[in-house]
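Several structures are given next for inspection.
Coordinate-derived values only; no laboratory data. Keep in mind that this is a model prediction, so the values were computed, not measured. Cβ atoms are built from the backbone, for glycine too; each structure is taken alone.
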Structure I
Amino acid sequence: MNAIYWFQNDLRLQDNAGLAACAARAGRLLLVYFWPRNHPWFNHTGLGGQRQRFLVESVQALRDELLSRGQDLLVLEGNPEQALPQLARQVSADVVATSRAAGYYERRTRERVALRLAVPLEVHRANTLFDEQDLPFTPGAMPGQFTPFRARVEALPVPAPASSAPEFPPPPDILFADIEGVAVKAHPALPVRGGSAGGLRRLRQWTSRGGGIAVYKDTRDCLDGLDGSSTLSPWLANGCVSVRQVAAAVAAYEAAEGANDSSRWMSFELLWREFFYWRAIADDVSLFRASGATGKARRCTFEPRNFARWSQGDTNYPLVNALVRQLLATGWMSNRGRQIAASCLVNEYGIDWRYGAAFFEKHLIDFEVASNYGNWQYLAGVGADPRGGRHFDIEKQSARFDPEGLFTQKWGGFRPKQPDYVTDAADWPLPAS
């Protein structure tokens, strides 16, 4: 049998169910990856420098590992719905397989691919803790909020990850091209590189005796990367590491060192990630609507000068400036930082939350559709938050998480004060250019 496996956000060989199933049956196997397309979306298009850098490194690391095993990776630009049927004909494929990436547009792409293929499209489990058939509800009937979701799935056993990568059949006779590099380098403040090896190394460090997991509950709100967070999210988001590998490492730590509040909190965070994945499957296109799945209207505006200042880190809120500048430089922002920056955009400036979600999508090296848009909806009060949204007092947040202003100073957050508006000759308020 000739087969094609279409990588998406599962850029790993170990514990990749769809890839393993395809490799086990195929006599010839073509492995393919498509670069993300640059759709204009709420004043943004393309990928930020750091996100592109991390993705290129992740894809190159995957290809290097495949080459060492007698395989290769075909990396293409363009539309999968057009290219995959052509490739299937070219290599006489009997089947095409992929994983189930969350998101409305991802679902529509899979459906269009399936319609245009003359062979079956197999869709396998994504990078999740649980298989769909093991959930105590269908995705469409899952709880709308995290607490009841957690209560129903917390006791479910998490299957062990596959311990090794599969054996691969050879690729078909086809021309493979080199992957173009990028000029952007990892920022010294967050020197993380894409690829499974780096992610698994960080996981071992984090869950080792004396590693950060031992005090995670106390340090998780640190604003700088690697100081308190596990910082595993970039590798999880791109699928360089599986969530089951992380869960197994946490369980191994608890077996050796004993469970504590910090290790349990790490498992709690993995459940949040799981919740947002299945919530995105259920919400579908509502994940991108201003009102979310709630249907309740949220009053907002778009003042371009305020959005420009927020997205450049040049507001009258020094901590927000520092957080945004950290994101632009490193491609990462802490969970606490994201909440503060998002609250500023939504509550202080009254801007549609989707402008901020699109900005994060462009720049975050750990961007995931489900977690990013789910968290923005949560904060804006149109998602899973039972309180109807969160409004953070920025001065109190600054006093609590950056009391001496060191983080703000480090990232250049103290900016000259600016007027909210400028006026023309008729005293009409206009955004400043």
Structure II
Amino acid sequence: MISERLLTRFIRPELKRSLRVSPANVEMLPGPKPDREYLLYLHVPFCESLCPYCSFHRVTFREELARKYFKSLREEMRMASDLGYTFSSMYIGGGTPTVLIDELSETIDLARESFGVAEVSCETNPNHLTPQIVGELEGRVQRLSVGIQSFDDGLLRQMQRYDKYGSGDQILERLESIAGLFPTLNADMIFNFPSQTKAILQDDVQKIIGSAVNQATYYALMTSPSVARSMKKSVGEVDYTREAEYYEILAQGLSDTFRPVSAWCFSRQGGEMIDEYIVDYEEYVGLGSGSFSNLGGALYVNTFSLREYDEHISSGRMSVSQMRPFNLREQMRYRFMMELFGLRLDKQNFSLSFGRSIERGLWLEMAFMKLAGAFERNDEKFLVLTPKGRYLLVVMMREFFANLNDVRDHARNAIGTEELADLSGYQT
């Protein structure tokens, strides 16, 4: 698709510049502004084993290290509470947050007590869909997001997930076993994996429709440079020329049963959902090693070193190690991407926030999207996307997260070799 290639060529270097972070000596995150809503993000980096395509901050699980980490994480939460923050929603990502269910439960309970959190979204993996773990999460978690990626046994083997999490049929059985326990049961899926065929994708879509989930998030494969190199050697190079076709296959396949609620998230008709936090919350506080915060027009990056994280918290300071203040145009572009990712942008609120219309502030982006046929509605109040526009937002978000993965690569590379050796199994 010509528009995809043009958009990628433009946005990739722009995002690379805007996400160029620098070391920062920050004792505490800035406090909340009156009448502003924030989301709380907690990062739990531990996994029982590491998937070769994953670019997120993760380390191999060791119980003693993980328990120490959860304790520090709760202390950092108390620091955020002392700053005056309240949150109605919280997202817990990883890693695999459910590696220690007692520690996770205590952490969720503290968030409800300290911040007034009402809605919790939490990630997990299929092997944790057990009575012991699910029983603790029922009532504590409103959106359980299960990392599935594919039901195809061949792909699961290539992803090194088959032996860890079972076959596609076994995963479907585990999902069925917890049907109805959570208001939103989400399946995290991947499309455009190098060896994924159209038939495999179509079969995955049909299995989603017949499964117990009431929400499915289909992520375009997003890698950091280091992961892309290792993937090319093991499973092949990502072919972006077919990405638009694969997106259309999944969107059309789901359309009779699921409705789009973001550019890559689909909710079963009539089902409840809690959306991706970047759609509903422009600003958020990220706690834990490897978290990001977006506050007051600046990006804050927490240290990726678990040793440094513990030292920061023990000394009474938060874990920020890098930051990047955004200029006005970068803030406008971020709002443009995130609101349209949620399928609709409020033009009047945009003008109130930035003191100029979106046509004046982002004239080049608006001209491109109009020419590409991205807008179903473009009046004085709203921008609403066409199906083609939804795919172009997938492209933007793919590039945005790929550049965040590059930030993660640099942060991991800054960890000392002694600590890397100590964290046996840690992969960069």
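Given a value of 2.1 for distance in nm of label points 7 Å out along Cα→Cβ at positions 2 and 402, calculated from one of I, II, which structure does it belong to? It was calculated from structure II. For Cα Rg over 2.2 N^0.38 Å, for residues 250-393 alone, the calculated result is 1.26, so let me know which of I, II that is. Going through each structure in turn, the value belongs to II. Computing Rg and Dmax of the Cα atoms in Å across structures I, II gives 22.3, 75 for structure I. If semi-axes √(5λ) of the Cα gyration tensor in Å, for residues 50-153 alone computes to 24, 16, 13, which of I, II did it come from? Answer for the origin of the read-out: II.
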